[in-house]
1. Upon calculation of semi-axes √(5λ) of the Cα gyration tensor in Å from the atomic coordinates, which of the structures 1, 2, 3 produces 47, 9, 5?
2. Tell me which structure, out of 1, 2, 3, gives -15000 once helix-only ellipticity at 222 nm (-39500 (n - 2.57) for each DSSP H run of 4 or more, over all residues; to 500) is calculated.
Structure 1
């Protein structure tokens, strides 16, 4: 299970807990927790996307260096 999936599952669990809560302060706490988990999931997704873009750029640069004409 990826970190992103884990965070989204915790957010869903917090939302279920909020829906089942009888007390307002417990519901609010669960909703704040869900928002925090979703924020962490978004941050992980953004980091993974940026990492993939960086790796692709580096791979393209390395391929370009291999196919470039040698400078004499």
Structure 2
């Protein structure tokens, strides 16, 4: 996943955790606006989430943040 998308994902995870607590879940759609204005990035995130890591639709934000920070 490109660095700009990683940075955005970590920021979204941080915001969700701050807003709703450490147990909050999210999907990769949380990294995007409600309209499909960047289909390449959306597919990149979906590929990382679904194909590469075989994650469930909703995962804990803390888990996703850790995976991204660790460079997985």
Structure 3
């Protein structure tokens, strides 16, 4: 008898951008994925991470922190 573990797919969000987890991100922590995303989306570098479950997906949101001007 084999038991198959089904994992909830992760969706990474920053602003209006949605990135669906693929095989290159499987097994990586949210911090490791942040290091990949920061190359294209620099605003995630210091963003707060919020996680939630909705509609069968695991959402990982990178919420950019407002910066100081000047």
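Since every read-out is calculated from the coordinates, none of them should be taken as a lab result. Every value quoted in this text rests on a predicted model; they were computed, and no experiment measured them.
1. Derived from the structure labelled 1.
2. 2
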